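I've put the structures underneath this note.
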Structure P
Amino acid sequence: MSLPPTAAGNIDVPTRQLSFGQLTNWGILTNVAVGIALRTTQYSANTSVWVDEIALVKGILGFDLFSLLTRQLPFDQVAPKGFLLAQKLAVLAFGPSDYVLRFVPFVSSLVALIVFSRLAQRTLSSAGALVATLLFATAAPLVAFAGIVKPYSTDVCVAVVLSWLALDLITRPVTERKAWRAAIGGAILSWFSQPAVLVAAGLACPVMLWMSTDPPDARGRRVFIIVGAWAASILAVSVSALAIMSPRTRDYMSVFWADGFAPASLARFTELRWPWSNIKSLFGPGTHAGLAYPLSPLYPALAVIGVTVLWLRQRRVAMMLLAPFVVTVGAAVARQYPFSDRLILFLVPSLIMMIAAVSAAVYGVVERFSKPVAVSVIIGLTLPAVTPVARLWPPYRIEHVKHVLKHVQANRQPNDMVYVYYGAAPAMSVYDSAFGFSRGEYAVGGCYRGDSQRYLEELDVFRGSSRLWVIITHSLALYREREDIVRYLDAIGTRLDYVAVASRAVGWTPYPAEGFLYDLSDATRLANADPQMFRLIGRIGAIPTYDCVSGPHAIIPSDLECTRPPNTRCTRRLLEQR
């Protein structure tokens, strides 16, 4: 029997439409997948370790496990004991390759991304969680540090996991078993990150205020278990770190990170607008940890509005995000921890949550009138923050000297001389054997910041050589040493070959890695210039922040000895004298 035409026309065809919540859930999963892809791309690129990494790697590889955990690290480095333990165990298990040395930061970056996505979903609306995960997944420094042998990725990971623990404690009833898990977990995490001490201290406040238990009469004891364990761990971490830190390293850190400490006078406070200027730097370009957001003053302002919105709507979450900020600023005022650059990268997740909160609030208000307009507004707020990574996709690389050494290896002849500028010496010491160099086949120059004439005196050792390779990287633009060296070589010799690998980073311009080949055997050209009469364009006089006797620049001693008075040629030390 056939249906009447009118009845047939009224038959409903079942359709399935995704709700807004389902769409945002898929969007969050997509964001996490993009974040994983970005971090994996960075890690798998296997770029060269650069001078900041090498200084830490020298300690990880050079010390046995006991010494690594109980002695001052070489070259004025500091790192959390848990991070060093994980790094050393990875090296002992799988060998000292660049991949292995970067495995712990890489895994930490992935864990941070996944836990952050869950944290955002539990604390923000669907729209807010979508924005937060997108900003976190595409944050340039979080991607870059996934492939760098430094504990900054671990700092972010520990901060996010501690926040997750705190959120669970202040929003759900806490049983005895849960209290012990949180206590032990927080205590262990404090050993894997130096700023974890500040995060745990800050999060203890909302935990003490709002943690609820079942039964209620057990609250005091369970709060004591958690906060007591965290406090004991914080104390142990702090005492152990201070006990092994040498006075020289403490002084070096104080000078190098001077801008991260509170100014000594009210006038300087006002002039520098501290710490607001440091927060703005975290959003803008120009620093290692800078997010490089366009319209950078907008986003710190949005963060302030966002935490205000959270304070009015979700006071517990607002305090959870804000308390580590307050403690960190307090530590900087007390001159115990610098509030600057990559040392406060662990605060980026909280800043992103604040921005997402205000974005979601704006979306909620505008949606009442027009959903398309609301979507347009939230895209307008979010899109500029995504553009830095969208314009410069990973992998990022800093001083990728391996490619330069590969080129030199392929073109070097048996009697070629090799001069290594002091800034490239640490990388050369790591990769020399991999590219066919023995230690006696190249000469490392000295560090003479603010006195570039000394570099020219060193190069005069090689006058008469028909083939001199010069390897340069990590030359500070402040002193223009690279320019003076190259200008001098161009004056006294003929350039035969050149190879350069530009560095890639979002928001700042690291130094390239370069290799030059010169013929310095032409007597006529050699007579064109000498170190004493050559006009320098670089800075005269060193500044304390960038001296030559502290930190990574002391890794490799010079092979050349230059003595005064002027017109006295430098000499090359024998291997046994180095």
Structure Q
Amino acid sequence: MKETGAWLTRYALEQLPITHTFGIPGMQNVEIYDELDHSKKITPILVTHEEAASFAADGLSRSSDNVGVCLVAPGAGVSNAFSGICEALLDGIPMLVIAGGARLDTGKHYQLHQIDQQQLVSGAVKRSYHIRCHDEIVPTIFEAFNIATSGCPGPVFIEVPVNIQILRGECGELPVYQPQAPAFPAPEAINAAMELIKKSRHPAIFAGWGCKNSAKELTRLAELLKAPVALTMQGYGVFPGTHPLHTGMSFGVSAVPAARNAFKDCDCLIAVATRFAEVATGSYGVNVPKNLIHIDIDPKVFDKNYPAAVKIAGDAKVCMDTLIRTLEANGISWPENTAIKAQIKSDKEAYFERWANAKFNGVNPAVFINALSAEMDADDYVLTDVGNHTFLMAEHFIVKKAGHFIAPSDFNCMGYAVPAALGVKLAHPTSIVAAVIGDGGFLMTCMEILTATANSAGIIYCIFHDGELAQISQTQKLPYNRKTCTVLPDYSLYGIALAAGAAYIEVTSDDTILPSLRKARFIAAKGQPVIVDIFVDYAKKTAYTKGVIKTNLARFPLEAKIRLIAKGIKRRLTF
């Protein structure tokens, strides 16, 4: 049979769990867009910038069982989308990136947008493909999807030349998509983990994003071992904050007291779906016991930062289920530990009280986040961007249902949350979606609210408005007593709301937080985006910020420590 490449692309995508594409049509992908306009299954979404396309695709993938597709023009479209592609790679988020390409049939050089796209994306995707003939399209897209969703998930790039999109060509019998089955862990590794756990007195669990679909197993394992659970930044939403064994993000000097105290006697750490990356460990400021059981779908992460006594390669859900069955079959469990639960609860309450009772010149961020936690239902979704607010959320927001809190982590790209929230909302149109964003990150992608308005996506954008790049300005302030290029120019969030068709609510004091959030929910439920402008005071530093500074300062040579401390003292005396 003969079909156009654009038709074959549409056909292949329709066989997969794909509901939306995000991007901007151009001269070299307009045929694919025209085909998708006829699709009854897939909705193409026009964004204002291709960076937003990749972030929106990322948000859709993180929050659902579907996979986001970034559909962009070649050249500038691909380079514009690059930040979101890299975020997906480092955070392990499945994504298909489909781009047009220069014609292969003219023999002409210096075509529009012509650049070696395979070389351009080579370091940012799991694999890339350059389609050369029609019968490659469907099997290539199926293979790309399997690669994107298997092992450690990530983005895969497919370049479809414009002549193949337009012209009809032989494609043979169309294949049927076959999903891949998860691999089971090695029995000897599971048995070794069991033996290590059996000998321990204070086991604990450190869980990452790869546990997103295994909250049940993670909870069972924690309750079987009566083990406290700490989470990575990206994985903060994989275990409900309402559980009495939940301690917070990380467990080292940058963690909140609940985590530090619960993990201080840990003699066997079960790390599941975490790479012990810099953000997750507070700049590698955690003490990992020698009895480390490391479970991860990607065996390349083992022993990278901390040596593991037992390594279990495999899917988190399958591995934890197998480990639990093995422990139960051998009668291994821990007696109820009311003391540690009481300590965790007491530490959390005391930490919040210290924040709630502190003096602020603007809105208290902890009080706002606590109110947001109370107002969001379990089935609602909350996202963060990148900045000081991210760690405030990790310290104060209470996740009620696993998988409903989303934060970018290792690539840590500002501007993520506005477009990512769009992807989440399109995947869950009946849920309330709220994004908490620093004003610096918001200004990077804020006009994507126009896309939300165009699609009647009622999203709540909670902007922590302090006029600075707060995380970096705090880092500058401590040693340098100055803020270089971290103070933002004056701007009007009301003006942005007006331009983008969003509602606008101003929050200037703690007593206006609750009525403002309730009004925002009411507006968003009717399909209109709403900007909540929160004049926040960042005077009090997070445990994460203080811990990371302490950890990094301790690593400096003595001469560098003296120089930095002396510089800070001098500037405080003379400026």
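What follows draws every value from the coordinates through simple rules; no lab data is involved. Owing to the predicted nature of the structure, the values given are computational and were not obtained by experimental measurement. Cβ atoms are built from the backbone, for glycine too; each structure is taken alone.
To test your reading of the models, identify which of P, Q gives 47, 20, 7 for Cα extents along the principal axes in Å, for residues 335-374 alone when calculated.
Q
On mean count of other Cβ atoms within 10 Å over residues 263-270, which of the structures labelled P, Q is highest?
Q
If helix-only ellipticity at 222 nm (-39500 (n - 2.57) for each DSSP H run of 4 or more, over all residues; to 500) is computed to be -12500, which of P, Q is the source?
Q
Out of P, Q, which structure matches 4.0 when distance in nm of label points 7 Å out along Cα→Cβ at positions 495 and 551 is calculated?
Computing distance in nm of label points 7 Å out along Cα→Cβ at positions 495 and 551 on every structure in P, Q gives 4.0 only for Q.
Which one of P, Q has mean count of other Cβ atoms within 10 Å over residues 71-78, as calculated from the coordinates, equal to 24.2?
The read-out was computed on structure Q.
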